[in-house]
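Structures given as structure tokens follow.
Values in this text are rule-based calculations from the coordinates and carry no lab data. The structure presented is a predicted model; accordingly, all values stated were derived computationally and were not measured. Cβ atoms are built from the backbone, for glycine too; each structure is taken alone.
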Structure P
């Protein structure tokens with residue numbers, strides 16, 4: 001049985017999943033991890049999704065205001081043993097719906113070029129590559145996307 005919960009960054013299951021995500025990113029980002037990690041503070045996230053299967057938290061994602069027309073997708077993660085089962089798409093779709101409900105027009109996000117699965121996933125979900133924004137301008141490993149919702 002799968003169910004999704006809308007919550008905030010105080011959710012303990014979200015915090016546990018983010019710790020797994022950070023451990024994974026520390027490996028894939030290598031020397032650049034500390035730079036990227038400074039932009040991943042979760043205490044500012046008020047729009048968090050946690051997805052459960054059989055009462056076990058298996059994935060998460062969040063959105064936060066980027067500008068007057070966009071929300072930024074943050075902290076997307078699915079536990080390794082639950083990947084390739086459509087869970088990430090389910091989370092992302094729910095974040096897009098929530099973005100629309102909050103009357104924003106698009107989602108933007110940044111991921112690392114070394115995270116091939118993530119890059120391919122966002123392309124598959126109709127996200128378009130855009131010029132790197134904000135703190136990611138000039139970062140060789142960053143790739144930014146947007147999607148009109």
Structure Q
């Protein structure tokens with residue numbers, strides 16, 4: 001998160017527009033991979049912010065590898081999210097308006113392992129039994145993903 005950290009030195013905690021990507025990883029049973037985040041103690045999707053010169057797909061792949069140890073073989077665009085619903089204030093006070101590109105990943109390889117500085121735990125959840133403490137910016141994305149899956153049936 002070098003670019004955002006550099007901006008923070010200049011603007012402090014004031015709201016920033018933060019562009020990034022997240023990945024909805026599913027297993028063969030359509031369970032979704034969530035990570036228990038260190039920063040807010042909520043379950044969320046692997047993902048992070050865009051660094052200078054990166055494409056959104058590169059962000060998604062990089063963050064997935066860094067946070068989970070998994071390598072995406074194929075990503076499918078779900079949607080791009082922004083607006084008031086994606087405002088978030090971190091527990092330490094930094095404020096952001098997220099612009100998030102969400103990808104679906106059903107094909108991946110690697111060994112599942114958490115990145116200790118950002119992730120407390122990794123777990124696949126049944127979509128009918130998601131934890132109650134979903135990270136606020138990820139909740140509408142997961143909601144749309146569930147609707148997307150239901151429309152495929």
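Please compute distance in nm of label points 7 Å out along Cα→Cβ at positions 17 and 137 for structures P, Q and give me the label with the greatest value.
Numbers: P: 3.3; Q: 1.5.
Comparing P, Q, the top value of distance in nm of label points 7 Å out along Cα→Cβ at positions 17 and 137 belongs to P.
Work out which structure the value 3.4 belongs to, where distance in nm of label points 7 Å out along Cα→Cβ at positions 65 and 113 was derived from one of P, Q.
Numbers: P: 3.4; Q: 1.4.
Of the structures listed, the value fits P.
Which structure, out of P, Q, was helix-only ellipticity at 222 nm (-39500 (n - 2.57) for each DSSP H run of 4 or more, over all residues; to 500) calculated from, if the result is -7500? Walk me through the intermediate numbers first.
On the way: P: -9500; Q: -7500.
Label of the source structure: Q.
Matching task: 13.8 is the computed value of mean count of other Cβ atoms within 10 Å over residues 73-80. Pick the structure from P, Q. Let's see the in-between values first.
On the way: P: 20.8; Q: 13.8.
Working through the options, I get structure Q.
Once FRET efficiency 1/(1 + (r/R0)^6) of positions 9 and 105 (r between Cβ atoms, R0 = 35 Å, to 0.05) is calculated for all of P, Q, which comes out largest? Please list the in-between numbers first.
Numbers: P: 0.90; Q: 0.60.
Top value of FRET efficiency 1/(1 + (r/R0)^6) of positions 9 and 105 (r between Cβ atoms, R0 = 35 Å, to 0.05) goes to structure P.
Which of the displayed structures (P, Q) returns the greatest value of relative contact order in percent (Cα under 8 Å, 6 or more apart) on calculation?
On the way: P: 20; Q: 31.
The structure with the largest value is Q.
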